[in-house]
Structure formats: C-alpha cells, structure tokens
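Next come the structures, one after another.
Read the figures in this text as sums done on the coordinates, not as results from a lab. All figures in this text were calculated on a predicted structure; none of them were measured in a lab. Cβ atoms are built from the backbone, for glycine too; each structure is taken alone.
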Structure P
Amino acid sequence: MRISVIGCGYLGAVHAAAMAELGHDVVGVDVDERKIDALRAGSAPFFEPGLPELLSSGVSSGRLTFTTDFADVAGSTVHFVAVGTPQRPGELAADLSYVEAAIDSLLPHLSAGDLVVGKSTVPVGTAARLAERVRTVGAELAWNPEFLREGFAVKDTLEPDRLVYGIPAGDTGERARALLDEVYASILARDTPLVVTDYATAELVKVSANAFLATKISFINAMAEIAEATGADVTTLADAIGFDARIGRRFLNAGVGFGGGCLPKDIRAFTARAEELGKGEAVAFLKEVDKINLRRRDRVVELVTASLSDDTAGRKVAVLGLAFKPESDDIRDSPALDVATRLGKLGIRVVATDPEAIDNARRVNPALEYVATADEALQDAEVVLIVTEWREYRDLDPERTGTLVSGRTIIDARNVLDPAAWRAAGWTYRGLGRP
C-alpha cells in the first residue's frame, strides 16, 4: 500500500520506518526541515535502538521518503496522524493544537475513500469530532492507538502484543477495518491479538493502560515510604507479592518514579478530561498517583543532602543518568534531570553524565556540569547517585569505583545494585524503601 505518516517525531518516525519495513510505500511528513533532512539521510533525530538500521533500509530501498510538503501525501490510501499531544502550559489538559493542525493540513489532499488513522494519544471524544471533519471530503477516520515503550519501539511496532482499531459502525467501519487489516497483514498473520471497537473505547485503551501502569509504579513507591518508616525491604516485598499472578512483578520496582513524554502528561490529561465529563471523582486517585511519584524525587534530594550533612556548598555529587529511562535520550519530565537540577540549585557541585542524553539535558539546563563518561563524573565525588538504570551503571564494580571517589556513599535511586556487595566494599549504601 501507499501510506503517509503525518508527524515524524518519536512515534511517527518509528511508525513510518516500520511500515516501510513491512513492505509498504511510505511518505513521512513534518514541518521541521532539520528533522526531515536527517531522516532523508537515514539518520534518526533521537536515540532509539534499531531505528537507524530501519531508516537506512527503508530509505535505500526507495520505500521510505520524507517531506515537508503535505501535497506529497496525494496518492496514499491510508494516512497515519502521529503528532504530539503535550500538556498545555499551566494546565493538566492535553494540547490538541498539533492534531488539529495536522488534520487541517491533510484535508485538502485527501481523496474520497481515503482512511485517516489516528495514532496520537488524545482525550476521549476527540476522534468522533475529527471524524465529522474528515467525512466532509469523503474520507473516513479510524483510531489505532500506539503502545510503544521507548527503547523497544521498533520491536513494539513490528511485533506488538496487540492491535486496537477504533472504527465507526456500518459499512464505512468495515472498509476501515479492511484497510487496516491490509496495512498490518503480516503482523496479523502471526496471530497477534486484535481488538476492534468504537472510537471512545480505542481512545480510552491507551490512557487507561498508562494510568494503570502509573498507578502500579506509585503503589510500590507508596509501599517504599512505609518500608522506610518500618525497616522493611520494599524490593523483597515486591518479589513476594509479584508471585501472585493477579498482581505480577513487572512495574513493581520502587525508586525515583516514572517520567517521560507519556505517563505523566497522560494521567494528568485523563484527569482533566474526566473532570470535563463530570466524572472527576472516578479518577481522582490519579492525582495522588502523581503526587506519590513526585514525592520520590524529593526523597532522593533529601538522601543526598543528608549524606553531605546538609553542608552542601561546593560538595561534588556524581549523577549517573539524565534520561528518564535507559535506552533513550528522552529527558521530558525526567526524574533524573529534575533531581540533578534541584541539587545544583542547592549549591552542590553536580557533575552529571549519561550515555545518550547529555546534549538534550544541556539544552534544558546548561548550568549543570556535564562529562562524557562515568569515570569522569566519579572522580573525587563525595556522593554517587544512580538515577537512570543504564546497564553500565548497574554493572559498576564497587571496588574499582571506590578508587575513583573521595567518599564512599552511593544512593541507588533505582534499587538496581546489590547492597551487600557495595557494603562489603566499604560503601554506605542507600536505596529507596530498603533498610
């Protein structure tokens, strides 16, 4: 098929490259000329494992092209809208201006029978409203939410754990389903679960999934607060309750909490939309989920300052990690960068590093001191703080690390180290929710 993808940010670039990998003829459209130039050269404008290879393959084969001209979507049958929906400044609600602009720019180039497919995460009710506009030119709308994990986005697109179609009732809905089935034919051939539903349910699937995951993370972090007050070990607690199949162990890792471009803004937008619908009480607990998550950042700052005996001026702290999670250079709502920034404002000499996110972090906070390697950050540090669980930080050798620092105190804000091994090497080890 010939497919267009509107928006070539994180979601759109991955989706466009993956669709070309499936054999489709794909054109990606974005207004950012620098981004398009990079993509045309087969270069990913952000760090995502496996994406450069996919882009290079698609571009060199001729199946994948990129443009800033919306007129180039003409001739495509299916048009994916994959633009961002950030949080509105000063509000909880999602900013839909990019989605609206994408539809406005797309409409003049649609033909009767085309299918517009929403991938963006939007407040429930958005699809039904946009469908009326799309139908004015004889096209139809479907909603096909994404479930990508940064660091695994290529795999999650090519080998998803499920596909969800939100389509209208009747013959138009059947045609929309047939077109989506054709797009995803090779994926469906592997018996990938498919859920076909209405617009509202499809919209709710994504935000509900993120709300549940955020709740699970904040639950175990709430238990970490109780564990710290009682001397219990939250990691052992998580192991024990995780054996229950109804609960499961995944996303029960206590630490500094979640961040990134999805979970924080999605649960806030969900809360705002529920309040607009007069059902704010149904998801009022999400406000507490958000508060618990942010409290963990406060706790990490407290642990650092306490380790320095509150005499913080000029004291060196090595901050290992800036991205919100490993295998990503994304610093949007990153707990790691937030903690590093707060420590810097306390007069601490923060020396921070990350395998991929330094450039992005420097654009947001140029005042911090950045170095390229962990060894540089560790040199003469009085306190070591791990805030992003990159493998190279999880695999640090406590004996060797001890030869670089001036003080053997380590704060494991992701609970990924072996406390016994570090204590045996003469370190003062502090985790979150661990004795």
Structure Q
Amino acid sequence: MKADNSRCLLDARHLPKTWYEIRADLPAPAPSLLHPGTLEPLGVDALSQVFSPSLAKQEVSIEREVEIPEPVRKLYALWRPTPLVRARRLEAALDTPARIYFKAESASPTGSHKTNSGLAQAFYAKQDGLKRITTETGGGQWGASLAYGGAQFGVDVDIFMVRVSYQQKPYRRGQMEVYGARCVPSPSETTEAGRAILAQNPHHPGSLGVAVSEALELAAKGEKTRYCLGSVLNYVILHQTVIGQEAMAQMALVEDYPDIVIGCAGGGSNFSGLAFPFLGKALREKLRTRFVAVEPLACPSLTRGTYGYDFGDVAGMTPLLKMHTLGSTFTPPSFHAGGLRYHGMAPLVSHVYALGLLEAVAVSQIPSLEAGIQFARTEGIVPAPESCHAIRAAIDEALVCKREGKAKTILFNLSGHGHFDMQVYMDFLTGKLQDEPLDEAHLKEAMGRLPNAGC
C-alpha cells in the first residue's frame, strides 16, 4: 500500500464511459415489476406510460454495461471523478488500526450524489421529446439535482417536497427554485391525492409515498410529461454506479481494497451506487468483501420490513414492486434525514439482501449526528444527515478493528454535504433534538394493508 494515499484525484480521462448493471452478475434474477391489476410483469411499453421511454428500457435491461450519453458525460466531467479521501484524522481520533476512506459525492454542483441521475433523467426526457417532468423529494437533494438537470437540458420540472422537509429546509427549496423548478409542499391542494390526505389530516407532515402519488398524478394529466424517481428503481441505481466504478479505480491507484463497503440506505441509490460495482467484482472473483446498508431506526425497511410486493406510493398509482417494505401507508417520524424517510427499499437492494449478499443495520438520529460532528471536526466536511448514518457505521466498524487489533480497510459513501441542513446540527448542539420512536401500532397497521399479490 502506498504511503501517500490520503487523497486520490483522477481527472476526466478516468471518468467511466458506461454504467454498470449488477443484474448481469447476480446468481438469481431479480423479480419484475407487476401490474397491480393483472399481476403480470410490466414491459417497456407499459412503463413508458409513466417514465421516459429511454428510462423504461433501462428499467428492464440486464445488459452489464450501458453507455453513458456523451452530453451527460461532459456534464459529469465538471466535477467527476469525485475525490476518494483517506480519513486519517478520523482514524487518529479513533486510535484505530483500520484504514477509513470516503467517496466525496458532496463535490457535485448540488452537493450530493443525486446529480448523477438527475442529469441523466433530464437528458433522456429531452431526448424523448418531453416538455415537463415531475418528481418528489424528501431532504431536497434529489429535487435540487433534477432541477439542475432540467436547467441544463431545457426541461420544465415540478417537484413535490415532503411538507416537513419543506419547512425544515427552506434553502433546499430555494436551491430548486434558483435552478428554475417549481417546488410545492406535499401533501398539497394541487392534486386529488394531496387534497384527500389533507381532508383527513390538515396537518399531515407528508411522506415520500404521498409526494410520489402527487407527482405521478400531475404527470398523468400533463401533455408530454413523465414522472422521474430519485431512488428505488433499477435505472436510478444504474446511473449511480459511476460512484463505485471510480472508487474501484482509485483504490487500485493507492494499492488498497475495501474489506467493508458502507452506505446509508433510504431508497437505496447511494448505497448501491458505491457498493454494486464492488459486489459485482466480489461475485465474479469470489472475494469476501462485506457490504453494509445503514438505515434509520425510525424507518427500518430492511431490518423490520416485510419482503413482498407493495406500492411505491400511498395512493397505489405505481406498479407493484417486490421490496422490503413497512407498508405504503406508513408515515415515518419527522427526523431530519429526509432522504431516508421512505417506506420501502429498492427492489434490487432488497433482492441482494434476500440473497444474503449484504448486511443491514439500523441506527437512530442522535448517534448518527454524533458521528457526523466527529467527522466534521476531524475531516472538515459537515455531512448531510443522511450521510451521518454511514459515518456512524464506519466509526463502529473501525472501533471493532481497534478492539480486535485488525487493520481492515473501510470505504463509505459521503453522499452529500450538510450545508443546507444546519438547523439539525444547531438543534442537536443546543439539546433540542430528540429521537422520535417508531410508532409500532402505526407500523403494524401499515404492514397489515400490504396488497395481496399472490407471491
């Protein structure tokens, strides 16, 4: 291993030319999306009624390598490849023999990994002749990224932002509007789905499931309009694999290789974006790398959810997805990591978990923020609340190495910075922040409403 491996920077010549599709290497095929009425697998034609046709094709494709369009790749080159950083000061603070690396996705124009797919989805919308795209956003990283993509390719963007995040994170909202998007708090009076929920509870805090319903409804009513999703689906995970491919090349340059790969997991895109290229290599070469998905204790779809078919939204407008789910009607507590407040996990991540190829842990908000603050005070970057979950797990693994005297290599994804999330840190530092417990009765009720898909 090289001694000078504190920071590994590649240039645009090393930017991947293709995305990586892990379904080509899995030992068992992933379940298909189903029509909620017929329970038949959905093909490109049916999915194209909801998504851009190009994305619909990517959703069902199992081709190992998918070419990154040159206009998207040129925009990636504005900030990619992102740095791979050795967290030496954090290692020293922990007094651990572990080597800790992080992939700094906070370097993107919008401040998070979501831009990798935001640009791609906006490009395909323009290529397919669309005028407008709609979406949901939790913490705001995805909304900002799609808004940025829309600005680059000349496509109008409508965003439904989970109401509690809309209130907690006004600067995220402002960022979307600067890029030219329209941002609406969800549930809203804009759609029938939103109005129905507000009629039942005028103070509903919102959820990603609700926001998805509103975005889908608006897309269905619009001319040359389609819906975009920021996580969960196969094509989103595909776009994010630039992260892991770059990290593999960078680890090779510093003559090191991860024993443990970690990412926070809400819908699953940033975890899989880093992990899946390494997992594919592990499957092909029979390596013993561990993969750890870290989810919030208040919304634990992998560790507490049922693995079965469910809707991706509250109103039941999406196809049925086989995933680890808490139930589409589950409304998570209003913790600050808004990007992790989703009732289900990506079908591909769920499938890989069911195959026993990855581990899942759930951590609560306060220990996560403690880890984020320690990271900020040692490495200088204030992480997004979502990323704090991955940092918590990385620190815990490093402390295990300390106790056992083992010098393992740990790699985690710093999925975004926390510059627009400072209120959560201020609340934490002044003692105002508390962990909201999971409502067990609500969870039981939501899981009792899972659709009977016969499988």
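Numbers below:
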| quantity | calculated |
| --- | --- |
| Comparison of P, Q by mean projected area of the Cα convex hull in nm² - largest value held by | P |
| Rg and Dmax of the Cα atoms in Å, for residues 183-302 alone from the coordinates reads 17.2, 54; which among P, Q | P |
| Structures P, Q, by mean count of other Cβ atoms within 10 Å over residues 95-102: label with the highest value | Q |
| Read-out percent of Cα pairs over 32 Å apart, for residues 87-342 alone, computed value 34, structure in P, Q | P |
| Structure responsible for 1.2, with distance in nm of label points 7 Å out along Cα→Cβ at positions 231 and 423 calculated and labels P, Q on offer | P |
| Per distance in nm of label points 7 Å out along Cα→Cβ at positions 63 and 223, the highest-valued of structures P, Q | P |
| Of the structures P, Q, the one that 19 was derived from, the read-out being relative contact order in percent (Cα under 8 Å, 6 or more apart) | Q |
| Entry that produces 15.2 once Kirkwood radius over Cα pairs in Å, for residues 23-126 alone is calculated, selected from P, Q | P |
| Structure (P, Q) behind the derived value 33, 19, 8 of Cα extents along the principal axes in Å, for residues 159-206 alone | Q |
